[in-house]
Structure I
Amino acid sequence: MAIGARHWFVLVILTSLACSTQAPPSPAALSQETGSARPGDGPTPSADQSRPLVIAVGRAPESLGAKPLRRLSGPGNPRTALRAFNAGLVLHDDREQPRPYLAESLPQLDTDSWRVFPDGTMETTYRLRPDLAWHDGAPLTADDFTFAWRVYASPELGVAGSPPMSFIQEVRAQDARTVAIRWRQLYGDADDLQDADFAALPRHILESAFAQQSGDAFVAHPYWVTEYVGLGPYRLARYELGAFIEGEAFGGHVAGRPRIDRIRVVFIGDANTAIANLLSGAVHIAVDSSVPQDQALFLQREWAPTGAGIVLSSPARVRAAHFQLRPEFSNPRAILDARVRKAVASSTDRQTIADALTEGQGQAADTFLLPQAEFYAAAEQVQTKYPYDLRQAERYFNEAGFAKGPDGVYASAAQGRFSLQVATTDANITEGTVLAHVLKQAGIDSSLRIISRAESSNDSLAFHTYSGLLTGGLSQPYLPPIMRFRAAEIPRPETRNMGGNFPGFNHPEFERLVAAYEGSLNRAERNRYAVDMVKLISEEVPAYGLEYSLQFVPYTVKLRGPMSTVSLDTGSWNLHEWFWID
């Protein structure tokens, strides 16, 4: 069988603040393949599914494309909006297990569907299900994937240099339903191409524009927003910019027509406003981290007497503090010294931060992994940790030439007072405030900077040009933190300033390990590379863990289908199966 790395490291323990329900039966043949509930399980759906489902997300998507050509800005990535209108070759379920979606099956290693050649190249083939169609009724064919490859491979659009695109040499249509992908090198996830990895594009709509327009004009084409045509369970009915998106059930969806006829995705940037709308019934479910922990706990208490709603929680991410490692932005420059970064990490009272965010129920994180990651035990044996220890912090500072002055603040003769700015988003003010406070208590002259949603939307580098520390979340903590620390994820003009490497970490040995990990088809070998990556990151300290963070999804008790998940990316994987009960 294929050995895609992303689905080895699956969490097996899910936490819930309230009872969850099993997924309803799938309306089409995907029911068994996606691991959904069996027919007859759970409550009986209402005979009337025409009531629109109102879904709150934290912000509007910059593009409805599954593989965006525009940068993502700010917290609360509206994944559910993208899920509603898109479908890929592969779909991950609530436990990040890959299931064939547009494809009939996944490529299998050492078969004709996944061939490895003596020169180190590969070829995988995906056979599309029959009679697939775009939302406008045009047939989906393998040519739509070959056209998409031409688009994604265009250097001026900014995604050609990131895996898996950078690993693909050619995509061709063997026939109308067979997509053949030639790989420049070995790639262990070649059997696991979700829509965010490689999404088809409607050739009949975009080919002319792609041929005639500049890159900037093509990215700004109205297709990507108000005129979007996709393959997902819902097709675009209306897009009110800055307010909401409406979708109507698509009868040609590969898994069958969704049960609920219409959805409305509303953009609510303020968590308190989202809570008020949930309590009033104006919103039925809040997703994609639009309701943080303190508001979720409040909502749970409000709903408890009446049983009007359910609050799911999933152990889906690790919150972390990221150092600024680009010399042109670093302030103080002392943070370019690993000893100073270790000192700051050792000065951080993580449990106080976790407790402040969860009313005393939080758990401090001294790693970027959840314990259920497959290679966690091996990583525990080799990684360096920096528990809260002010004596050890002082030793690190002293080694780097800093000592506490009469006012109790660290300073050095060469660099002066050690002043560190903590940057955070307006969705994580409590986290940033408490982090700045505990650092100040430890002798670090700390201050707080709030990055607003407006700032992050208008400045493509808002999360990359901070001066000291930036708080942020790692949403796949069952995998090695490749996307956060690989050099290809550092935003640059040639990538249209897209990328998730906030610190600007660029380490040759880490790059070697990433290449070896992605190029290996052997499970045990990949685990060893993953462990070595974790060890290196723990020694270099481009960032350090703060607390294990739960994702909360509150929804009305009349809705069925939402479930706890193992990552932030799969919360609405079964959106087409959600339904109303009486």
Structure II
Amino acid sequence: MLEATQDASIDVSAVCGGVGTCGKCKVIVRQGSELLGALTEFERQCFSEDEVQAGYRLACQAEVAAEGLITVEIPLESRGSRYRLQVEGLETPVELNPSVTGVELEVTPPSLRDVRSLDDALIEAASRRGMKLERIEHDCLLSLGKTLKGLNWRVQAVVYEGTKLTALTKPGSPILGVAFDIGTTKLAGYLVDLKSGRLLAKSSSVNPQVLYGEDVMSRLTYILKDKDGLSNLVSSVRKALDSMVGEACQAAGAMREDVAEIVLVGNTLMHHLAVGVEPSSLGRAPYAPVVNSAYAVEASKVGIAGGPGCTAYFLPNVAGFVGADCVADTIATGLDAGAENRLLVDIGTNTEVVLAADHELWGASCASGPAFEGAHIKHGMRAMSGAIEHVAIDESLKVLYTTVDGSAPAGICGSGVIDTVAEMVHHGILDVSGRMSSEVATDLVVKGEDCLEFVLADASKAAGGKPVTFTQRDVREIQKAKGAIASGIKILLNKAGVTKSSLERVYVAGAFGTYIDIGSAISIGMLPDVPLHLIKQVGNSAGTGARMCLLSRDAKRRANETAKRMRYVELATCEEFQDTYLRSLRLNGF
């Protein structure tokens, strides 16, 4: 059934990519259940008897065994199209010096006394303006005569990196660029005027690849197990990016043919899939990327339509799980400059940590897993309508919460999970080992089917008439996720010979990092316990870094130098990782 929804582009949450481990692709069969195969063992573990009788199935487990009409309801918690997307980030100014520039030329027409080729006449006109054209793009050359004559020999030369002529346009025409952050979950796009540096429009979208798995490893698994896996992932993200260019242009009243450069960042897998590279080497040790260096190609070759000669420029990667987005984060926050001890943590399914210390950069990737995105959490969900996003427990042990959009609670998202754990520890409902007890809050801690559960919203208040709870198993999942992040930070600090007390600034990036309560994250030991005024939540700083590189060749140079400078630490090979990780599981601070 999941394959059918994917073919029809119907958005059903499939965190594990359909391999039957997350239990998130719940659907309710309203008609035609007799046409489906029998419930699998995993489905019986996921559903109560009442839910089975009500027609609940997992889309990835429900095999269609016979032809006929099947009517299916997709409940709120299984829908993925209403995620809250993070586009905003810090503003880091750069001196305007884009790779694409426009130079107005007056070309001398050929005559019987001066029978030069048109390209020589164009090159000579550029030379009079102090430019040395070394290459004229093929498409530009094909229509050179018609264009020059049509514009009465007065043209705007659109030039890439000062030497390559990509297009000839009417004098005064706009020159635009688009920056993209290709996130595992979301896509963020920014349309920019390359002459003024002004941001004209923003566009955002769910990454359509979530249909095939909501994290990096599930998508790699999909590529390996399905013959069409790679082509499906590549084509889906390219179509989305191309559509976003059109949407941004429409919003700004701009013309797509004026788009001259597109700069893209993403984690290493997202980068490889947008380029179209076969990425299976990322799925097995030693997790080697196919390409790390910056890569420029005609935008049309990666399925994105811009103007004539539009270039797609991909920022460099660092390692298999530290990608161009991390490089963009680093230059956006300025970690690549200065001697101060500063830390950057971009929290997600794959959390990147960068430490700047004594003019050196250290980087690591933490396998924090998709628990913060709702996977492996009984009532976990992404930050969409109805998700509990903030939680407090007052002195009378009353649970206070807010939900995304103020809707009735349907589940809990990552920021709410962090608050819940912190509050439960504060009130003694959890001890520092993560063990839940019913002694303190007898009305709130109930016995579930196989473990204790803490009631966040009872059935009378919750969407769908079922209580939203946080279970002992959920606690263990969060301990593993936060333990991985804390371990990565501690090991980088140790490698660089830096103590947490010497940190002068901590940046927390990414959509998840934007909405978490920093105090809660510190109290459970996920982030170092430094004064709160030293911690800055910077939003989508990867998108900021991409825009910087669109506007400035100097920023591109910094990005390339950053990728080469960064000392990547493979945590799995560190002798101290296991002990550090086990100690970091405790919920008593960093």
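Rule-based calculations on the coordinates, nothing more; no lab input. Quick caveat: nothing in here was measured; it's all calculated off a predicted structure. Cβ atoms are built from the backbone, for glycine too; each structure is taken alone.
Figure out for me which of the structures I, II the number 4.1 belongs to, where distance in nm of label points 7 Å out along Cα→Cβ at positions 302 and 510 was derived from the coordinates. All intermediate terms of the calculation are to be shown ahead of the outcome.
On the way: I: 4.1; II: 2.2.
It traces back to I.
In terms of mean count of other Cβ atoms within 10 Å over residues 118-125, which of structures I, II is highest?
Numbers: I: 15.0; II: 17.5.
Looking at the calculated values, the largest one is II.
Compute FRET efficiency 1/(1 + (r/R0)^6) of positions 366 and 574 (r between Cβ atoms, R0 = 41 Å, to 0.05) for each of I, II and report the one that scores greatest. All intermediate terms of the calculation are to be shown ahead of the outcome.
Working: I: 0.75; II: 1.00.
Comparing I, II by FRET efficiency 1/(1 + (r/R0)^6) of positions 366 and 574 (r between Cβ atoms, R0 = 41 Å, to 0.05), the maximum is at II.
Kirkwood radius over Cα pairs in Å, for residues 54-141 alone computed as 15.8: which structure among I, II? Can you show the working numbers first?
Numbers: I: 15.8; II: 20.9.
Attributed to the structure labelled I.
Work out which structure the value 23 belongs to, where relative contact order in percent (Cα under 8 Å, 6 or more apart) was derived from one of I, II.
The correct label is I.
With distance in nm of label points 7 Å out along Cα→Cβ at positions 246 and 542 coming out at 4.5, pick the structure among I, II it was computed from. Can you show the working numbers first?
Values: I: 4.5; II: 2.5.
Label of the originating structure: I.
Looking at structures I, II, which one was Rg and Dmax of the Cα atoms in Å calculated from, given that it came out as 26.5, 101? List each step's numbers first, then the result.
Values: I: 23.8, 77; II: 26.5, 101.
Source structure: II.
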